[in-house]
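J.: So, here's a batch of structures to check.
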Structure I
Amino acid sequence: MVADVSVVGSLGAADRHVHLDRRRRGHRWSAGIPFAVLAVVARVLIVRLPLTPDEGGYLLAASQWHLGTSTYGAYFVDRPPLLMAIYAGADLLGGGLALRVIGVVAAAVAVLIAGRIGGRAAAAAAAVFVITPLFGTGNVDGELLALPLVLGGLLMLVRALTPAEPHLGRVAAAAGVLAMAAVLVKQDMVDVFVGAVGASAALAVDRRWQHLRELLIGFAVGALSTGVSALGLAWLRGTSPTRLWDALVTFRVQAGAVISANGDAAGGTTERLHVMLRALVLSGAPLVAVVALVAAGMPPMGPSRGRAPELDLRWVAVPVLTWEAVGALLGGSYWLHYLIALIPGIVLLVAAVPLHASTWKRRLLAGALVIAGISTSDLFAQGVAHQPAPSSDAQVSAYLAAHRRSGTTVVVAFGHPNIVYDAGMTSPYEHLWSLSVRVRDPRLSELMTVMGEPQAPQWVVVAGASLDTWGVDATAAEQVLRQHYRLATTVEDWRVFERN
């Protein structure tokens with residue numbers, strides 16, 4: 001991938017007299033088109049990959065979202081309502097394939113917006129990292145779906161900070177709308193809010209108090225109106241604000257405590273952390289970020305001293321990327337798709353390289369982007385060339401679908417709700433993911449109630465030799481399982497039990 005490092009510049013030094021509005025006009029939407037096309041082509045090649053557990057689980061929960069006994073109808077999901085609305089739309093449009101197409105569109109839009117912020121170099125950076133398998137980009141999860149919202153919010157924030165912006169209030173409000181929308185897709189994607197803090201600091205240092213006041217008012221109005229509207233619509237659908245608080249805040253605190261209290265969990269999460277950090281290094285993202293930061297230099301720390309006040313993107317880029325790195329580490333589970341959250345900060349750093357940067361700096365940034373592009377191309381080509389055999393999840397789903405009767409239900413113990421969705425079934429157990437089982441039903445009391453009811457699930461799918469796993473006391477539940485179910489088949493590590 002060829003990098004053009006003629007991007008939006010750092011505007012702090014006294015000899016930089018080109019206004020941001022002129023520079024921004026130089027970055028048309030066309031700057032990102034070639035790279036957006038590349039992202040579309042690459043991601044179209046993987047739309048037929050099997051659904052991941054998160055994708056299948058969110059589709060299952062969103063397909064029946066209504067007023068029910070848990071967060072979203074019958075199921076507990078610790079995710080915000082806009083994400084579930086997107087998945088509900090995907091389910092209506094056809095399910096898994098529609099979801100993957102939505103992911104393609106999200107990636108393409110993100111690359112186009114990156115090009116609008118920082119020209120072809122920024123678009124190239126965005127394209128590389130929405131394609132690389134090292135960022136778990138085959139998974140259409142909250143990070144990918146929130147990405148165009150974050151980049152769109154940052155673009156509006158950049159526009160709002162332009163001295164010559166004629167519609168400051170409206171543009172700042174649009175930044176607030178997109179900032180809140182991103183949080184409503186993935187609760188820790190607060191990048192635009194962090195960027196607004198950095199931008200406000202820059203305006204304060206430059207003593208642009210009137211501009212700062214208009215920015216904050218417009219941003220707050222946009223963010224608050226979006227948040228209130230979304231909460232109201234979710235409530236009409238059956239998910240109250242109290243249930244959202246329980247799922248998004250209370251549960252996350254409880255989950256952190258449960259993970260910390262279990263040594264077995266710590267071992268698994270430590271291994272995933274090592275895998276995530278190795279993937280990050282191999283992707284070339286740290287190299288691109290460091291080189292862009294060196295090429296951009298350090299931001300000025302004083303007022304503009306009589307010059308026309310201009311925006312230095314480093315005031316936004318550095319705090320945004322810092323938060324994204326911290327957020328990925330605080331996620332706790334360390335899945336590869338957490339790394340997608342780093343893309344906006346990297347795009348901003350690339351966009352912060354000044355137009356008049358020396359030749360060696362431009363070449364250094366181009367080289368870093370090429371290295372990252374080679375890593376992405378090589379790994380992506382290997383993945384496409386070596387399509388994996390049907391997974392054990394797919395084999396279990398196929399078995400259940402072949403033996404399914406009308407109204408048949410299944411419980412997967414624990415996690416992997418993609419098995420339920422792919423089998424065309426539902427689950428009578430509200431906990432589709434293993435973490436919520438460990439936090440909310442550690443003695444499996446709810447599961448035993450479900451298995452003992454007259455309308456108990458026809459099937460129970462168990463990972464491993466028993467229901468026992470870290471953080472769970474399965475002694476009593478195992479007896480109920482043995483009493484009411486018989487072993488029907490095994491698929492690798494899965495055991496499929498049918499009700500007697």
Structure II
Amino acid sequence: MKTMDHSNSSAQSPIADLVGRARAAQRIYDTWSQEQVDMVVTAAGWAIIEPGRNRELAALAVADTGVGNVEDKVRKNHRKTLGLLRDLQGTRSVGVIAQDHARGIVEIARPVGVVCAVTPSTNPGATPANKIINALKGRNAVIVAPSPKGWTTAARLIAFIHAQFDRIGAPRDLVQLLPSPVSKQSTAELMTLCDLVVATGSQANVRAAYASGTPAFGVGAGNVASIVDETADPALAADRILRSKTFDNATSCSAENSLVVVDAARPALLAALEARGAVMLDASQKRVLQSLMWPEGRLSAAVIGQSARVIAQRAAAQDAAGRAAWLAIAERDPRILMVDEAGVGPEHPFSGEKLSPVLTVYGAADFDAAAATVERIYGYEGAGHSVGLHSAVPERALRLGLTLPVSRVIVDQPHALATGGNFDNGLPFSLSMGCGTWGKNNFSENMNYRHYLNITRISRPIPERMPTEDEIFGAFFARHGAA
């Protein structure tokens with residue numbers, strides 16, 4: 001852990017004072033038992049799960065950021081936090097956490113110290129809560145650096161946590177918030193002074209975390225593609241895709257951005273999607289939507305986290321010739337908008353991440369061609385994150401896992417709900433998904449409490465076992481000789 005000189009605290013910056021208070025609280029917390037720590041973790045979880053507080057945070061998040069919808073944020077706050085608490089229940093994070101007598105190894109959990117948690121505007125309640133709970137499980141203090149739009153929601157969340165801490169006698173300074181107005185400069189200073197940075201959000205934030213000089217975990221860019229092959233049940237696949245793509249207006253990095261559909265599956269799948277409220281745009285409407293979504297080459301806030309109906313209304317406002325058609329689409333209250341695409345890369349922006357209920361549809365002659373298309377997409381954006389598969393052929397999931405640059409293969413599930421852990425799969429509940437070296441990350445797991453720990457290992461002598469040269473080199477010599 002870093003140390004701070006408090007001999008002249010009056011000359012310190014406000015950020016340094018914040019970190020100093022966090023260190024003082026963490027030193028107290030470092031002495032607490034597993035039972036006490038688990039009580040703190042539970043208190044922090046109850047701060048956001050309690051229904052009244054949950055709804056207040058969800059409504060505040062949508063009001064302040066203009067992104068997503070309240071009901072889905074209520075569900076996200078509840079399910080992601082409850083799932084995380086389930087994962088943490090009964091796990092050891094204080095003192096001895098593992099013993100391997102055969103290897104003579106004892107593992108001891110130690111805190112990392114003070115965590116800087118950088119969080120995005122798309123999840124201003126659920127993501128800070130997830131990072132706070134994981135950090136607390138490891139007896140760390142945590143300071144949240146939210147996006148400016150998410151500051152009020154984060155402040156309210158932390159006020160709720162402090163109220164719960166008061167009930168159990170935990171130091172409030174274990175969980176703090178970067179003061180408003182949040183700036184790149186204040187966030188950078190916090191990153192420098194803390195012991196660990198955990199950054200979720202824009203790639204600019206992730207790069208800043210890695211460049212801060214402090215150990216950091218950051219996540220890669222999302223741009224999920226899902227394959228639907230000729231063996232998939234079209235109705236079930238359509239249900240799963242729409243549940244994923246419409247959740248919280250597709251603000252999740254795990255929501256599908258592209259569907260790669262085997263030609264034999266296309267008619268039935270598109271019919272099933274359209275029967276459930278998806279609308280396929282024509283070539284002219286696709287051009288209008290592209291100008292709305294990327295007016296200056298960058299994804300516009302006019303569509304991020306908005307409903308398909310709002311996007312259609314905004315497209316109508318800038319398409320005089322097609323206004324009536326757009327308004328007719330809006331009147332149908334579509335769930336998602338779809339466009340056909342064949343190209344990949346900067347000249348084809350629909351091949352990238354859209355953070356909105358807009359879905360790009362690619363065709364493929366067969367499964368091999370579909371996998372190749374996904375690889376092309378990830379060569380442009382999204383490498384390392386995950387791929388979806390709707391198929392009745394189990395071996396195809398293994399094929400994708402062996403060949404594509406992905407950290408997860410999500411089979412026959414609503415992708416946005418499954419990737420970060422769900423009650424019907426075995427992935428850890430998380431809102432920070434590592435993307436491996438493919439996504440320029442140093443981890444490829446769903447981030448969990450162990451990433452917030454230092455682990456000390458005691459090694460004791462065990463009976464010696466030294467292999468013979470023949471055990472190591474025998475097969476090699478037999479085939480190639482001992483030259």
Structure III
Amino acid sequence: MDFLPLFHHLDGRLVLVVGGGDVALRKARLLREAGAVLRVVAPEIESALRELVEQGSGECHLRIYQADDLEGVNLVIAATDDQAINAQVSADAQARHLPVNAVDAPQLCTVIFPAIVDRSPLMVAISSGGHAPVLARLTRARIETLFPHSWGRLAQLAQRFRAQVKAAFPGINQRRVFWEDAFQGDIAERVFAGREAEAEQLLIERLQQQQGQRYHGEVYLVGAGPGDPDLLTFRALRLMQQADVVLHDRLVPDAIIDLCRRDADRIYVGKARANHAVPQEQINQLLVRLAREGKRVLRLKGGDPFIFGRGGEEIEELAANGIPFQVVPGITAANGCSAYAGIPLTHRDHAQSVRFVTGHLKDGTTNLPWQELVVPGQTVVFYMGLVGLPEICWRLIEFGRDPATPIALIQQGTTARQKVLTGTLQSMPGLVEQTEIKPPTLLIVGEVVSLRDKLKWFEAKDQD
């Protein structure tokens with residue numbers, strides 16, 4: 001994050017604009033919309049800019065910039081076509097700890113102007129940190145189509161009733177649930193249709209009906225997919241944005257956790273082989289306790305919660321305690337990693353079935369039905385198989401699989417750190433010993449692996 005997004009209250013405050021041309025005029029218009037009083041300094045000032053300043057009871061000084069112009073201002077804009085002057089303005093402002101923006105010079109800025117979607121009092125600001133302003137503008141254009149101007153009226157409705165709702169619901173979680181229902185239901189639809197009086201009456205009725213009610217918690221069991229945030233489902237993202245508490249696993253990357261609601265409590269309950277940050281039984285009990293406190297709890301799991309994710313154990317506990325829950329499937333690692341590696345799990349010429357197997361069982365062994373795993377025309381995917389890889393390869397060969405059978409090991413699939421290692425059942429243990437491999441990993445065994453050289457499409461960049 002190059003810049004921390006903040007909204008600056010400028011109503012009635014003095015802002016210095018150094019420059020008198022078109023660029024200065026564009027910045028000045030935005031500043032005046034925010035209620036700022038302008039002090040413009042330049043040897044020449046366009047007439048439109050002078051009129052704007054005079055309308056807001058500001059100051060125009062027809063001369064070159066001098067350091068004394070910074071006295072009493074709250075924000076500084078350097079908008080000349082002389083880089084040396086802009087640099088001097090920036091240096092002087094920073095020496096006085098004043099926020100400064102130098103047009104088209106990110107290196108001179110301590111604050112920047114975002115692209116703005118104005119639905120006052122609702123505001124959306126988009127920034128590229130000064131690196132790609134055209135991209136920020138295109139992003140703004142897309143967002144403009146998503147939020148009609150009536151969203152501003154919806155925000156004004158909330159502004160009018162904010163104090164009443166706060167008085168009715170002392171708890172922040174209760175207020176949040178009330179407003180989410182209001183903003184997503186028939187109250188909002190009436191505002192969008194221009195029937196604001198009806199919307200106000202309906203909101204008052206809901207407020208009277210729900211005041212004093214006890215909110216019941218709920219658990220959302222959500223699959224986060226194999227790692228790429230773009231693979232999340234719409235429903236997963238919606239629930240991630242409304243949960244009060246997030247319990248997340250080791251396999252969920254920061255890029256996905258950051259999509260959860262910013263002010264939600266986050267609890268790490270990750271599990272690695274033989275190293276459980278929080279034992280499964282305690283996780284189950286924690287889900288029950290938090291839901292009973294009236295909280296909406298997001299249980300965020302890598303991959304799919306029902307495929308080697310212990311989701312079944314968790315909702316058994318919830319069901320036994322009468323806790324309402326939802327389950328949102330995710331793209332399991334086998335599907336995601338194989339697709340990004342260019343390895344189809346089934347193929348008419350190579351594999352007519354696929355089998356998912358865990359690389360280690362509850363007792364820590366690899367005591368698997370090996371005879372069933374060597375059936376011809378079958379792809380076998382091993383989850384969590386890195387530690388047991390030598391035994392897996394040896395057992396498959398022992399039970400009849402050709403030592404030359406292709407095998408792929410995929411590290412951190414679908415992410416920028418994806419690494420794919422291919423070989424045979426006979427050669428793979430030695431290849432792994434010669435290569436630095438980091439979990440999470442996935443093993444794919446079968447003739448379909450031979451298609452990778454022809455079908456691979458995703459180029460990852462190892463960030464180490």
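Throughout, read-outs are computed from the coordinates displayed, never taken from laboratory work. These figures come from a predicted structure and were not determined experimentally. Cβ atoms are built from the backbone, for glycine too; each structure is taken alone.
J.: Hey, helix-only ellipticity at 222 nm (-39500 (n - 2.57) for each DSSP H run of 4 or more, over all residues; to 500) derived from one of I, II, III reads -20000; which structure? Please report the intermediate quantities before stating the final value.
T.: Details: I: -20000; II: -13500; III: -11000.
The value was obtained from structure I.
J.: If we compute distance in nm of label points 7 Å out along Cα→Cβ at positions 135 and 367 for structures I, II, III, which one ends up with the highest value?
T.: Structure III gives the largest value of distance in nm of label points 7 Å out along Cα→Cβ at positions 135 and 367 among I, II, III.
J.: Determine which structure produced the value 2.1 for distance in nm of label points 7 Å out along Cα→Cβ at positions 79 and 407, calculated from the coordinates; the candidates are I, II, III.
T.: On the way: I: 3.1; II: 2.1; III: 6.6.
Comparing all candidates, it corresponds to II.
J.: Where is relative contact order in percent (Cα under 8 Å, 6 or more apart) largest, in which of I, II, III? Don't jump to the answer; show the numbers that get you there.
T.: Working: I: 21; II: 17; III: 9.
If we compare relative contact order in percent (Cα under 8 Å, 6 or more apart) over I, II, III, the biggest value is for I.
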